[in-house]
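Some structures to go through are shown next.
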Structure I
Amino acid sequence: MAILDNLGNYKNFGLLIIRIGLGIMFIYHGFPKLEGGVKTWTMLGSATNNVGIHFWPVVWGLLSASVETFGGFLLIIGLIFRPVCLLLVIDLIVAALFHLHQHGPEGGLGAASHAIEDAIMFAGLLFVGPGKYSADKK
């Protein structure tokens, strides 16, 4: 379609839209977890049991909530972009494995699909980078 042919000239603007959208959503999901306190962090951190980590669930839960919240903010501004993407990929792999190992309607591939989709997105962004409209621009 001729009208869409020139959109390739706006790749950096597209990356900005992706960064802002994902950043806002990760702040939205991460901040309540961060505010939840020790009980929430313990529950969240227990997901690491699925990857063989059985110690410090409170610490892992706090780190997960922090990565989602502060990582979302860093995504928006495009600062330390690739390390944030890597941390979010790790966080989302653990979340996906947690959901895959649950039984009943709150488990399985359907429950894990959102985490899997986001992990794929961040893995791709790890290679693409933040674009020129970012604090990390080169």
Structure II
Amino acid sequence: MREEVRARGHEHVAATHDSTFEVTTDDWLTPAGDCIVGVEADRAPADFDDDFVAACRDPEATITLTLSAADESVSVRARGHPDLGFESDRSAVIRTSTYVDDRTVAVGADAAAADLDRDLVDALATGADLTVTLAVE
């Protein structure tokens, strides 16, 4: 099963956070938002299909997130968690930890914002269009 979110980069994308990365529906970003890699997302977790959400709640689920912008693409692997709520209508957060709140869509990720390919981050900092594909197995 797959879900896709389209967003865009922003001049303040720094992607330096050590434990998360995030895509938000907000149309602005301050330099303090060091985990945010995309703004103006066309969808939020509350919009995801119920079957997709149920599959992500399996603690054995593998969730692969592919971020693509310009000619750059990176994949991050994470896990599901039974407490994932997919309730946020504003932002989707991927965490390297097991912490869960209403914005969390995956935990145990093998990369955070600071680990993302710097060519991808540079493209996002120039406002490139971003596609985030979430696939659950």
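Bear in mind that the values in this text are calculations on the coordinates, not laboratory data. As the structure is a computational prediction, the values presented were derived from the model and not from experiment. Cβ atoms are built from the backbone, for glycine too; each structure is taken alone.
Given a value of 36 for relative contact order in percent (Cα under 8 Å, 6 or more apart), point me to the structure among I, II it was derived from.
Working: I: 26; II: 36.
Clearly, the read-out refers to II.
Given a value of 16.6 for mean count of other Cβ atoms within 10 Å over residues 17-24, calculated from one of I, II, which structure does it belong to?
Value 16.6 for mean count of other Cβ atoms within 10 Å over residues 17-24 corresponds to I out of I, II.
Match the computed value -3000 of helix-only ellipticity at 222 nm (-39500 (n - 2.57) for each DSSP H run of 4 or more, over all residues; to 500) to one of the structures I, II, and report its label.
II
When P(r) over Cα pairs in 10 Å bins from 0, in percent, for residues 25-96 alone is calculated, the result is 23, 53, 24, 1; to which of the structures I, II does this value belong?
Computed on structure I.
Where is mean projected area of the Cα convex hull in nm² largest, in which of I, II?
Working: I: 9.8; II: 6.6.
When mean projected area of the Cα convex hull in nm² is calculated for I, II, structure I comes out on top.
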